[in-house]
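Participant: Each in structure tokens, the structures are laid out below.
Throughout, read-outs are computed from the coordinates displayed, never taken from laboratory work. All values reported here derive from a predicted model rather than from experimental measurement. Cβ atoms are built from the backbone, for glycine too; each structure is taken alone.
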Structure P
């Protein structure tokens, strides 16, 4: 479904990614893990068109995405749940969800999508008129995911979804993402919480200093000694 081949990207004179190649098959949940500053957020920004790669190919269902604007990539079926959630804090829950359905194809199925989001996240259904900025951190993350689902995506990109959440909310968040996956969505998630994310995904890539260091089945990576010691805390 998604294929990256030798992607290099960065900001100004700084290069954050070097020759990164990865793939995500339809129906898979794939993680990119690694420390702060490894280039994980840059990777997702390159896929979703927020920055243009300097080299390499990004293909989604056979279509070349590298260099295309973000709104075209959303139209191809890729939704991005950004780091820090990036909600519209002064808008209500319902208004934020409506913003997620800005594409004509999504507007045509607005009511159906809204009912699906409210079924997944009943707490949002209970407070459609509440301002997004007054929600708890966990509720804001639910709203960010719900807004992404409103575009009716084929692939969802999650950027550090557990960042800033209390430990009990982190567990609830990963359960939330698991439920989203069970709805049939394909997922690519970048995350520092390696212990939890490896329980959620099929495969994972370890990104260090802008380069893929290792890849494999999630269960196999979790058993690698250096991964356990450096990232899982065992």
Structure Q
């Protein structure tokens, strides 16, 4: 299998399947398609146009029945991996926990728009003053953060941890970019959520993604609403 991703420092959507596969020990090749811009004539769009109808990352290239198959969208990729590797426990084994895990994963996939727009993923940056200001200016973002805090706390209380449903799975991979945002913008959480965020950051696949993101040193101004280019 081959996973096409964007810049690790900025691409929250790419992070989800990458850390999921790393944590689960699923072998894959990767190709980083650099964010030069998202205009139709950009190198990024031209590279992806022949791969996916959305021309977005991530894209998983695999083989089914001896024929090449493209899987796009993070939720579709996660479900494909869960079907293909049932022994890896990507969804919880218990039916009730699995239904809850799917619900909170879908909520992350389609929701939390204020949190995402206010706090774009930027692993290399440290912007706690921006985080504090925006939480006072944007009550919708503050409400999203409170929802994340409550959701994590409830799942951890139900499962006993260390991750949302015990072992690291799809739900944790989907919320890993939120952990990165909390880290970058210094967003306050309850004690249980802080401990969970720390464990997620230390998880092998997530730690590897962070290290590679920090090594990129590729400052993209259009991804930087709060900083100017160091040059």
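Participant: Given structures P, Q, which gives the highest value for FRET efficiency 1/(1 + (r/R0)^6) of positions 132 and 188 (r between Cβ atoms, R0 = 30 Å, to 0.05)?
Facilitator: Values: P: 0.75; Q: 1.00.
Comparing P, Q by FRET efficiency 1/(1 + (r/R0)^6) of positions 132 and 188 (r between Cβ atoms, R0 = 30 Å, to 0.05), the maximum is at Q.
Participant: Work out the source of 47, 40, 32 here, i.e. which of P, Q gives that when Cα extents along the principal axes in Å is computed. Display every interim value, and only then the final one.
Facilitator: Working: P: 47, 40, 32; Q: 52, 51, 28.
Answer for the origin of the read-out: P.
Participant: Taking mean count of other Cβ atoms within 10 Å over residues 76-83 as the criterion, which structure among P, Q has the greatest value?
Facilitator: On the way: P: 21.0; Q: 18.4.
By mean count of other Cβ atoms within 10 Å over residues 76-83, the leading structure of P, Q is P.
Participant: Let me ask something else about it. Computing Rg/Rh (Cα atoms, Kirkwood Rh), for residues 28-83 alone for each of P, Q, which one ends up highest? Intermediate values should be presented prior to the final figure.
Facilitator: Working: P: 0.95; Q: 1.00.
Structure Q gives the largest value of Rg/Rh (Cα atoms, Kirkwood Rh), for residues 28-83 alone among P, Q.
Participant: Let me ask something else. Here mean count of other Cβ atoms within 10 Å over residues 4-11 has been calculated and equals 22.0, so which of P, Q was it run on? Before the final figure, lay out each step's value.
Facilitator: Working: P: 17.4; Q: 22.0.
It must be structure Q, since only it matches.
Participant: Assuming -9500 is helix-only ellipticity at 222 nm (-39500 (n - 2.57) for each DSSP H run of 4 or more, over all residues; to 500) as calculated from a single structure, say which of P, Q it is. Could you put the intermediate results ahead of the total?
Facilitator: On the way: P: -9500; Q: -17000.
Structure P accounts for this read-out.
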